[in-house]
Structure 1
Amino acid sequence: MMHLLALGFSIALTVLGQFFLKTGSLSKAEGLRLFLHPATLAGLFSYGFASLFYIVALRKIPLSIAYPSVSLSYVAVVVLAHFAWGEPLGLRQGTALFLIISGIALLYKA
């Protein structure tokens with residue numbers, strides 16, 4: 001159970017990392033300052049911590065289950081981007097997200 005929790009934290013931190021990287025990319029900073037922007041750095045740190053939790057999860061969860069599970073972050077990022085920045089979330093995106101979730105559900109039922 002602890003390893004599933006670690007996988008969940010990894011996915012959540014990956015989503016948070018995407019949020020921060022997008023936020024940093026929208027700043028007016030240019031060149032090196034863009035990469036040193038606090039939001040960009042927070043995104044990179046989020047990815048680093050996500051990797052640590054993912055390693056813990058991999059100790060007990062088969063890679064064939066853990067790696068596809070990470071695609072749940074795609075679903076969360078698309079929904080987050082829609083609400084945070086008004087990015088599109090229409091029928092095409094909704095169908096794609098449904099297919100991702102369905103695939104994960106099938107994987108865990110197998």
Structure 2
Amino acid sequence: MTKIELLQILNKIADYYESFSFNKRKIESWHDVLKDADEKRVEKNLHNYVKNYSDPPKIADLLRQEKSRDIPDARETKDSIKTVGIPSTLDVVQQELANLRNILGIHR
């Protein structure tokens with residue numbers, strides 16, 4: 001990735017996230033890490049990131065591999081728990097606990 005491509009990416013991040021700013025030092029340090037990265041992949045990762053997170057991405061977020069091999073971090077785990085659904089009713093919970101006790105041979 002060239003510095004010009006990186007500058008375009010950083011400008012997009014600044015457009016998407018008002019709290020994100022950069023200067024010459026940040027451009028140099030980010031380029032040091034991202035210089036061997038594929039610009040198309042970084043841009044794709046940025047677009048995917050922007051759709052899911054309200055905080056600006058870090059370099060690691062832009063370098064992510066395909067999700068299928070990633071181990072979710074705490075933020076991703078928290079986000080996935082939010083989408084699990086509505087909790088069961090107390091009756092359903094009690095019935096499932098009774099089923100588990102029966103399977104485990106616990107008699108009350």
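Every read-out reported here was derived from the displayed coordinates using simple, explicitly stated rules and does not represent laboratory data. Since we're looking at a predicted model, the values are computed, not measured. Cβ atoms are built from the backbone, for glycine too; each structure is taken alone.
Among candidates 1, 2, the computation of helix-only ellipticity at 222 nm (-39500 (n - 2.57) for each DSSP H run of 4 or more, over all residues; to 500) that gave -19000 used structure 2. A value of 15.0 for Kirkwood radius over Cα pairs in Å, calculated from one of 1, 2, originates in structure 1.
Have a look at 1, 2 and say which one yields 24 for relative contact order in percent (Cα under 8 Å, 6 or more apart), as calculated. Among 1, 2, the structure yielding 24 for relative contact order in percent (Cα under 8 Å, 6 or more apart) is 2. With distance in nm of label points 7 Å out along Cα→Cβ at positions 22 and 54 coming out at 1.9, pick the structure among 1, 2 it was computed from. Considering all the candidates, the number was obtained from 1.
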